[in-house]
1. Ranked by relative contact order in percent (Cα under 8 Å, 6 or more apart), which of I, II sits at the highest value?
2. Hey, distance in nm of label points 7 Å out along Cα→Cβ at positions 228 and 268 derived from one of I, II reads 2.7; which structure?
3. Which one of I, II has helix-only ellipticity at 222 nm (-39500 (n - 2.57) for each DSSP H run of 4 or more, over all residues; to 500), as calculated from the coordinates, equal to -7000?
4. Quick one: distance in nm of label points 7 Å out along Cα→Cβ at positions 100 and 292 came out at 3.4 when computed from one of I, II, so which one is it?
5. Quick check on the output: -0.48, -0.57, -0.66, -0.91 is log10 I(q)/I(0) by the Debye sum over Cα atoms at q = 0.10, 0.11, 0.12, 0.15 Å⁻¹, for residues 172-307 alone, derived from one of I, II. Which one produced it?
6. Name the one structure among I, II that distance in nm of label points 7 Å out along Cα→Cβ at positions 84 and 300 of 4.3 was derived from.
7. For FRET efficiency 1/(1 + (r/R0)^6) of positions 148 and 220 (r between Cβ atoms, R0 = 30 Å, to 0.05), which of I, II scores largest?
8. As an exercise: distance in nm of label points 7 Å out along Cα→Cβ at positions 60 and 124, calculated from one structure in I, II, equals 2.2. Which structure is it?
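What follows is calculated from the coordinates using simple rules that are stated; it is not laboratory data. This structure is a prediction, so every number in the text was calculated from the model and none was measured. Cβ atoms are built from the backbone, for glycine too; each structure is taken alone.
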Structure I
Amino acid sequence: MKTKALPLIGALAVLSAGTASAEEIRMQTFLGATAATTVAFEEMAANLAEATDGAVQITVLPGGAVVGATETIEAIQNGILEGQYTAPTYFAGSDPAMGILGDTIGAYPDSETRNRWFTEGGGLELARALYAQYDLMFICPVYWPSEQIPSTVPIETVADFEGLSMRAPGGLASDLLSRAGASLVTMGVGESVSAMETGVLDATDLANVALNVALGMHNQARYSVLARHSMAVTEMSVSMDTWNALSPESQAAFEAECNAMSERLSVELPEADAEAQAQATDELGVTFIEFGEDEAATFRALTDEVWTEWGSRSPNAQALVDSHRAFLVELGLN
């Protein structure tokens, strides 16, 4: 990925409006065609086309349709795509600031509280400044629920991670789990299902309950742990050229529809999780474990250690860490 060495605040000056365009906007999402988020995105695209009298025409491409999840920014820069609906954590390997933006791990009690950082704590402005350095417009964060850990063994405290063999995707959540004592393995989703069934893995860091159940994570794993170890951010963004080609009215409509989709998912995804939890409990015999405040406090302390390490890697990363820490103080959580 190509980026410019601009400070986050200075990069805000890059954002500007332009003239209307009815060109096709090809945007790849991070999940498959039948995922609830992809279906919601398709409906959002239809609503946006109607709201702008056809001025904004989005072609929704499912995850992997054009490039891999970690390659979408480069594809946008090269004109293969115009935009993405994805998670910043996919780019943590090349930019630590993306890692910090993309997963607030154990810092906040829930996604709703964390999302207030975008609206009340200056997070949206910092995210847009960071994305502007990649010639991207960060349109809005999109709701994503707290993630859970399918496990073949009970995990009731942070200390219980010690020595566990876990699949983890990398980034800040992996750093946190490693500090908790887990032995991490990198492997694909399908492989991790088989690995838990054969006893190679004890647990896996993947996603929310509904997606975990749909993927077969609980074929063998009889526990699901809400440890608040990972609180991912997902977002919608387009190239700056694409954004600047839209009229101010179309830009406002794009942002409004993005936020409306996020609001819709904040209702639908928890409902789907509740249904999946009931199914997993009744049909699969899964026991759901939720960490209490003492364990949450332990993870918050480890999160601060992770932030200190990742923040030291770049000025942009440090700016995000400082902003989160200040907002947590405002909320009385730090």
Structure II
Amino acid sequence: MNNVLFITDPLAGLHAEIDATIGLMNASQELGLDVWCCAPEELAVVDGRVLAHAHKIRLRPRRPGVDHRWVVDSTWWDELEVAVVDAADFEVVHLRIDPPVDDRYLHTTYLLDLAGTRVVNRPDGIRAVHEKLVALRFPELCPPTYVGTSLSGLREFVARVGTAVVKPVDGFAGIDVWLVQNDHSAVALLESATHGGRRQVIAQQYLPAVEHGNKRLFLLDGEIVGAVLRRPCADDFRIGPPVAPAAIEDADAAIAAALRPVLIRYGLTIAGADVIGGRLIEVNVTCPGGMHKTDALLGTRLSEAMVRRLTPDREGVFA
């Protein structure tokens, strides 16, 4: 087998200058693999075989920009072939649909359970490990946290910790994230965050150390292969793009060691752990990102390292 299949959102909607999926595609191509892709809607199961109406593409050349973005053509790929292919014929299938883990996402995982080849990350593992709640298996590594819908419970939690970051359990990409302080605005904000007590949210103590950076640990089979700092924007408490390399400290190693058995057990080969001030915030497993941006910013080869681990017998043509 000399090909790899990416299950992705539509190519036209991907941002080739920053998207981690594009970095993995490019690294696969440079390793000598044929890159195929399809959307979830292009999958079918016929007589127990997972078939994809897939597109074989070739990525155009790219180069690092002046920050965390790559310089690419506005049309960054060429389509070489369209065919119905069997997932079992691929060396690796990458599940790279952006969250949320909604019905579309879940139905795709059930189909890929039948793929007959390695799927990264493993579909049943994604269903078993909730990326915002898995950290709570290790409460000693996390900041004080409350999960629920109760307005009174949340209000008491905010009063206890002073300031909290509140986000929906099913949230993603920084959407609907609230900074709630122990003041007269707390009740109204919590009502909005929980949709009047009907939506589960996670409230965590705000960590002032975030001003020095939110550290993304890039994990490959539970091992740290790189780290980068991201900081809040000047006019927003939420985290922005990577800005600098991050040292790997003892607390980071302890977090990785705690997570490793869980990640390996559930086949979560590629993951991103978010750490603030040595405290674990969440673990990205659905469509882990940041590698492509970090490679452009720092000259690292995180995407290459991940593809090489998945295809260890290939030499590749990396520059």
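1. Once relative contact order in percent (Cα under 8 Å, 6 or more apart) is tallied for I, II, the winner is I.
2. Answer by label: I.
3. II
4. I
5. Going label by label, the one that fits is I.
6. Derived from the structure labelled II.
7. Looking at the calculated values, the largest one is I.
8. Answer for the origin of the read-out: I.
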